[in-house]
Each structure stands twice: as C-alpha cells, then as structure tokens.
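As structure tokens, here come the structures.
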Structure P
Amino acid sequence: MRLQRLTAKCLSTAALLLLSLCPAAPTQAAPMPGPNPAWKLTARPPVAAGGAILMDWSTGRILYNRNAFQPRDPASTTKVLTALIALEKGRLDDKVTISKRAAYTPGSSMYIKPGEVYSLHDLLHGLLLRSGNDAAAAIAEHIAGSVENFAVLMNAKSKQLGTVSSRWVNPHGLTAQGHVSSAYDLALIAREALKNPTFQKIVSTRETPLRFEYLHRDVILHNTNRLLAGGLPGADGVKTGTTAAAGACLVASATRDNHKLIAVVLNAGNRWREASSLLEWGYTNFELATLGAAGEVVVEAPVANGRQLAIPLALADPLVAVVPRTQSTERPKLEIQVQEQITAPVKRGEALGRARVREEGKPLAETVLIAAADVPKATLLDKFMRLISPLVRWGHEAGAF
C-alpha cells in the first residue's frame with residue numbers, strides 16, 4: 001500500500017497561529033470520529049456479530065461500527081488487558097509459583113499444577129496462545145497478590161486508556177456478574193497492547209516450542225487464532241474468546257505495507273469470516289497519508305535575545321491520517337501553533353508548540369513541536385554586530401568600502 005507523502009512545510013496548508021500554550025489538565029480522550037460521510041466507499045461488509053468495530057491502529061480512527069459501544073461479555077478477549085498489565089508491571093524472567101486457586105481455575109487451561117514454578121514469559125505464552133485461564137489467575141496473583149487486587153489494576157488501566165463501557169472482575173474472562181466490555185473498548189486496549197513488541201510477537205505466533213526449565217519438560221503451544229494459519233494475508237493477532245454467555249469473540253489484527261488495522265467481533269456467527277471481511281473491507285477502502293515525519297522541520301519561529309533570529313521547529317512524532325483509497329479528496333490540513341514568545345537560550349528538543357491534523361474542523365491527531373537546534377543567548381558582541389551590519393551592508397552597496 002502506498003503511503004502518500006503530504007508536505008507539511010507549505011504555509012498555504014499550515015496555518016501559523018501564534019498563541020500562548022498553557023499546560024492542560026489531562027482529560028479522557030473522546031473516541032475518534034468515523035469515516036467522513038462524503039467519502040465514497042464500497043458496500044459495508046456483511047457482519048452479523050452482536051458488536052463489531054474496525055479501527056485504524058496508527059490513528060485510532062473508527063472505520064466501521066456496529067453496536068461498538070454496547071457492553072457485552074468479552075470472554076477470553078479479557079486476556080489482552082491482563083497481558084498488557086503483566087508486561088508493564090512484571091519482568092519476563094520473574095519466577096511464579098502456582099497456587100491451588102490458580103491451578104484449579106476452570107475452563108481453557110495450560111495444565112499447570114500447584115507448587116510448580118514457571119517464568120512470567122511462559123505464563124504469558126500460555127495465556128495468549130493456549131488461552132489458559134489458569135495462567136491468567138497465576139499472573140494476576142503474581143502481579144497484584146490476588147485475582148481481586150488485579151481486577152482493581154485492570155479497571156484503573158482500562159480507564160486510563162479511555163474505555164467507556166468496561167468493568168473488569170477477573171483476569172481470564174470467565175462469565176461473572178458485572179464483567180463487561182465492548183468492541184470499541186477491546187479495540188482500544190488491543191491498540192495499546194500492540195505497541196509492546198513482546199505482546200506483538202506472542203500474539204502473531206502460530207505455535208511455539210517452550211522449555212519449562214523448572215519442570216525439565218518441553219511443550220509446543222498452539223495459537224487458538226485460526227486467522228494466523230494463512231487464511232488472511234498479513235494477519236498478526238490478537239485473541240480469541242468463547243463462552244456460552246459471550247458467544248464466539250475475536251480481536252483480530254493485520255498489517256499490510258506498514259498499515260495495521262484492528263477488527264473486533266463479539267458474539268459472532270462466524271468470527272473468522274466476519275473479522276476477515278472487516279479487515280479486507282478496510283484495506284480496500286482506506287490508506288494512510290503521512291503529513292509529517294518525526295524530526296521533520298515544519299516551520300521557523302522568531303527568537304528573542306538569541307544568537308540566531310529564528311529557530312527551526314520539528315515534529316516530535318509522525319503525523320498520519322486515514323484517507324479514502326477510492327477517490328481524490330481534499331487531504332487533512334496541518335495546523336501549527338507556536339509559543340507566543342520564544343526567548344533564548346533554547347535547547348534542542350525543547351517543546352515550543354503543537355502541530356494538529358484537522359479534517360473539516362475536527363481534530364484527528366496532534367504532536368509537540370520541538371526545537372530542532374540550539375539557540376544560545378546573544379552576547380554583547382552579537383548585539384553590536386547585529387546593529388552595525390546594516391551600515392556595513394550599506395557601505396558595500398554604496399562603494400564606500
């Protein structure tokens with residue numbers, strides 16, 4: 001897929017707004033808007049799942065929505081959040097002793113026994129490939145001391161990510177009163193988890209041999225996600241889930257030409273076909289447009305009391321936007337906001353503004369503008385030379401020198 005390069009240096013497409021930037025209190029991000037109604041897209045895929053969503057991984061933009069915010073039983077897709085927390089708070093070489101409660105957790109299992117010792121690395125593979133409920137309970141006890149304490153961490157992390165429909169009671173997804181999520185929330189959690197290279201590697205693995213060192217036993221774990229078997233080009237995750245209450249669920253992802261999409265189907269008649277249809281529809285209709293690369297200079301701003309009169313400002317992160325593949329439309333604009341007054345000295349990397357992507361007035365993405373160079377404070381000699389330089393230039397032009 002072709003990444004479209006849109007220049008961010010042209011001031012005809014970048015409004016330079018001079019204003020003071022005051023630190024804002026952190027707020028929960030609103031869900032990204034759906035496709036522009038003016039876009040001409042192919043017919044929506046035939047999805048009958050109780051809840052479904054297609055989300056662009058790079059931007060978080062919702063490309064398809066069917067009851068995506070409706071609270072539903074998430075089953076074992078819960079384990080995406082469990083793994084994310086474990087990777088953030090634990091170490092892969094942590095040693096975990098299995099309790100009776102964890103070993104005897106019902107449902108899908110990696111068949112661990114009380115008193116056995118496993119690494120967190122191995123338990124995460126059992127969690128995400130075998131969908132082991134016993135592994136989930138063991139991880140929860142290791143990280144937080146108990147399943148109940150871990151649920152507190154789950155709800156805190158979920159809220160931090162901006163979920164709107166979720167409440168978590170356990171780390172494995174076995175049916176429990178009040179344990180709910182939604183297609184949107186699960187896509188949001190998967191989007192964050194897929195930023196972790198270890199998580200991404202595990203969920204994209206069809207099968208893996210493991211050596212349980214403390215048991216002197218070799219095993220092969222197989223992934224429950226059938227999309228990894230080759231039926232969907234670029235499939236690389238994420239997690240299945242099935243209970244009587246939840247039905248067949250799937251959080252799926254695929255990457256083609258550096259464009260990753262996430263599809264979630266909950267209570268689906270055929271989760272493999274419906275998730276595949278969503279992802280194929282996404283790649284047929286959408287692509288990424290790059291408005292600016294990380295480190296790219298997009299504007300120069302005046303500097304007071306500096307050895308140089310202006311300083312180049314660069315994007316701290318890349319800015320991309322989802323655009324329709326099937327038609328030529330006006331691309332999103334890059335809006336530049338620069339600190340009202342910049343006074344030397346300035347250090348490279350210092351935050352001096354923001355760059356935002358907007359489409360029809362709606363914010364899509366933003367990043368910090370940083371100094372791309374050092375600007376030392378002007379010395380007395382610098383100021384003197386700046387004063388006399390017009391006279392010297394006039395003298396040369398008049399032939400006086």
Structure Q
Amino acid sequence: MIELSSLVRQHPDAVFVRRARALSFTDAAAFDAAGYAMADALLGGSGDVDGRTFVLKPNVVFGSSHKGEPQADAPSDQGIVTHADFVGGIVRRLQELGARRIFVAEGGGPTPMGPTFEERGYSRMATERGIELLDFNKEPGTYAEAELNWTPVDGVVFNRIPFIRPVNDPDAVFINVPTMKTHNLAVISLCGKALQGTIAMGYRHFCSTIEAALTRVPDARQYYQPDVVERIQREFERHLAAGLPRWDQEGTLYEGYAQRTCDAVQAHQGFLNIVEGVIGRDGTAFHQGKDVLCNLTLAGLNPVSVDAITAYLMGHTPANIGFLAVAAERGLGEIDPAKIPVMLLTDDGPVPCHHPDQIGRVELGVYFRGDNSRYIWF
C-alpha cells in the first residue's frame with residue numbers, strides 16, 4: 001500500500017520545498033522530473049498493487065489564449081494552469097508504487113472540460129500514462145445524488161458540502177496539485193482555493209456573494225447555516241474593525257470567500273498537497289499577468305500552512321491575506337512563516353530551514369480586482 005514517506009511522518013507539520021531545473025516554460029522533461037521528484041520524496045510503499053482510488057486535482061481553469069500553434073514570440077500563459085507534465089510525473093511515481101486506479105479530476109474550467117484538457121496537454125498526458133480524466137462540471141442542480149458526497153461540516157457558511165465523487169469516498173486518496181499564482185480577489189490561488197473545483201457547480205462559486213449562492217440551486221438554502229447572512233455580516237464587521245487589508249472595498253464579498261474556503265478545507269478529506277511553482281503567475285490568475293520561471297515546488301499535509309509558505313515565497317505576508325487570516329483564527333493551520341517547519345529537499349537529502357528566507361522569495365504581484373495599472377503586494 002502507498003503511504004507517506006518516513007520523512008513526512010517524522011515532520012507532519014512541515015512544508016517541503018524542492019527546486020526544479022526547468023530551462024524554459026516549455027521544458028516538458030523538467031516538469032515531469034519535478035513532479036516525480038516531489039512524489040518520490042513524500043510517498044513510499046512496497047510496490048504491491050494498491051487498489052484504492054487516487055484522485056489528483058490540478059488547476060486547469062482556462063484553455064490557452066494561443067489557439068492553434070503559438071507564435072515563437074508569444075508570451076507564455078502556461079502558469080494559469082498546473083502543468084500537465086508535472087502531474088504526469090506524480091502519476092508516474094504513483095504507478096511505480098502500485099497505484100492502478102488513478103484519476104485526474106477538475107471542475108474549474110468551462111463546461112465541458114474536454115477542450116480545456118486537450119488544449120493544456122492533459123488529454124495527451126492521460127493517454128501516455130493510461131489514466132482517466134474526470135470532468136466535474138455539470139449545470140447547477142443536475143448532478144445525480146449518487147455522484148455527490150454530501151459531507152457534514154460545522155462551518156460558518158455551510159452545514160453540508162456536496163463534494164463530487166470520488167472525492168471524499170472512503171477509499172479515495174486525494175492529492176491536491178494547484179499551480180502557483182495570484183488572484184484578483186483571493187490574492188493567492190493555491191491549495192485552499194483549488195478545493196472549489198471538487199464541489200458541485202452551484203455551490204462552488206466562492207467569489208460571488210452569499211445572497212447569490214443561496215438562490216443559485218433550487219432548495220440549496222438547507223445546506224447553508226440558518227443565520228449565514230447574519231454570520232457573514234458579523235464576521236465582516238469584526239475583521240473590518242481589526243484592519244484586515246482591503247476588507248473595506250467589497251462589502252462582505254471577501255468575508256464570504258474566506259469563510260467558504262475555510263469550510264471546504266475543514267470538510268475535505270485530503271491526503272497531500274503539492275504546489276507546482278516551476279512556473280509562477282502574477283496578475284489576476286487568468287489572462288492579465290505574466291508567467292515567471294520560478295523553479296519551485298512545495299508540498300505538505302496541511303493546505304493552510306502550504307499556502308502560507310507559498311504566499312510568503314511569492315512576496316506576500318500571509319497574515320494580510322483574508323483566507324489565511326480567517327483559517328488561522330479557525331484553527332485550521334499555522335500561517336506564521338517563522339513558526340512553520342520548512343524542509344528544503346536537495347539531492348543530498350533534506351535540509352531544515354530556520355526561515356523560508358533561506359530559500360529566496362520571488363515577486364508575484366496581484367492585479368487587485370483586475371486593475372492592471374499596478375501590482376499590489378499584501
């Protein structure tokens with residue numbers, strides 16, 4: 001059976017960082033090697049057949065802006081999504097360790113996901129590795145009950161969350177594989193935000209208002225806390241008084257995003273988080289922004305702590321990011337970079353870092369709320 005490596009078991013609170021060696025945005029072999037190396041460091045097993053279901057969830061939110069063959073001088077937009085060959089490297093190691101039932105699943109892009117999977121190289125990778133792609137997108141209200149795991153949660157917003165099977169199945173091993181990028185509302189689009197793509201459409205739109213969410217699907221109201229609107233207003237006012245950055249600009253929108261993301265983290269039965277930061281993306285998370293060759297990969301068991309260290313290495317202060325500040329309040333993970341154990345994985349073995357500054361920070365600024373006239377750092 002595949003299990004966490006002894007390194008992870010000995011350091012369950014750590015965030016693991018490994019440098020990649022990509023020479024360009026199109027260095028497919030280096031992306032594959034980076035995914036394989038991180039999986040090899042964090043996972044172990046006898047090699048016997050493991051009959052469980054392995055679900056890898058990358059960020060495949062948009063197709064390429066370069067339709068057909070891109071021009072040689074066209075700017076890269078690969079950082080909008082997790083690189084398919086990075087995921088392929090993880091799959092390759094899982095297969096060596098005995099995994100036979102592997103799915104790559106996403107619900108973040110257009111409906112249906114097929115064209116986006118094709119444009120971003122996932123269809124090719126899945127064929128090469130002999131695995132299946134799962135499209136989690138359906139029109140709101142059209143999922144069959146057998147397709148959903150309604151997971152109870154004592155959340156601020158939700159009381160039950162409809163995760164799409166096999167996510168949260170008893171035999172499912174979930175590996176979250178987001179890309180490293182900023183976002184025009186959430187500031188960071190990493191492990192926490194990526195969980196939206198595992199939730200049924202109609203319930204996953206965390207960047208919308210609570211009021212809109214309550215009416216998006218018929219009978220949806222029963223799955224939200226009875227006093228959810230009042231709760232969000234109350235928490236918003238408390239955080240506004242506490243001086244959370246930008247909390248005064250969009251009413252309760254940021255509060256609703258942060259609390260719903262925390263609810264998803266609380267309810268999700270995750271196994272491992274691996275961030276593909278070989279390419280980093282600044283700007284809005286979509287087509288406004290640029291790719292940066294960062295050659296970083298990060299991983300850990302706790303999505304909040306992984307997001308905090310990743311955000312710090314992206315140039316931001318985790319405590320200034322709404323989702324992370326709320327997650328820390330709710331006891332979902334440590335966000336102080338000085339208090340999170342960080343291990344740098346090298347060819348000669350793991351090296352403890354006294355502070356993530358030893359790794360070196362990159363600058364991935366935010367086009368906050370789509371304002372591309374200047375970058376914002378939090």
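General observations
- Between structures P, Q, the greatest calculated value of FRET efficiency 1/(1 + (r/R0)^6) of positions 38 and 206 (r between Cβ atoms, R0 = 25 Å, to 0.05) is seen in Q.
- Source structure (of P, Q) for Rg/Rh (Cα atoms, Kirkwood Rh), for residues 198-317 alone, computed value 1.00: Q
- Origin of the derived value -0.53, -1.17 (log10 I(q)/I(0) by the Debye sum over Cα atoms at q = 0.08, 0.14 Å⁻¹; candidates P, Q): P
- With FRET efficiency 1/(1 + (r/R0)^6) of positions 190 and 342 (r between Cβ atoms, R0 = 25 Å, to 0.05) derived as 0.05, matching label from P, Q: P
- Ranked by mean projected area of the Cα convex hull in nm², for residues 142-229 alone, structures P, Q are led by P, which has the greatest value.
Readers should treat all values here as calculations from the given coordinates under stated rules, not as data from a laboratory. As the structure is a computational prediction, the values presented were derived from the model and not from experiment. Cβ atoms are built from the backbone, for glycine too; each structure is taken alone.
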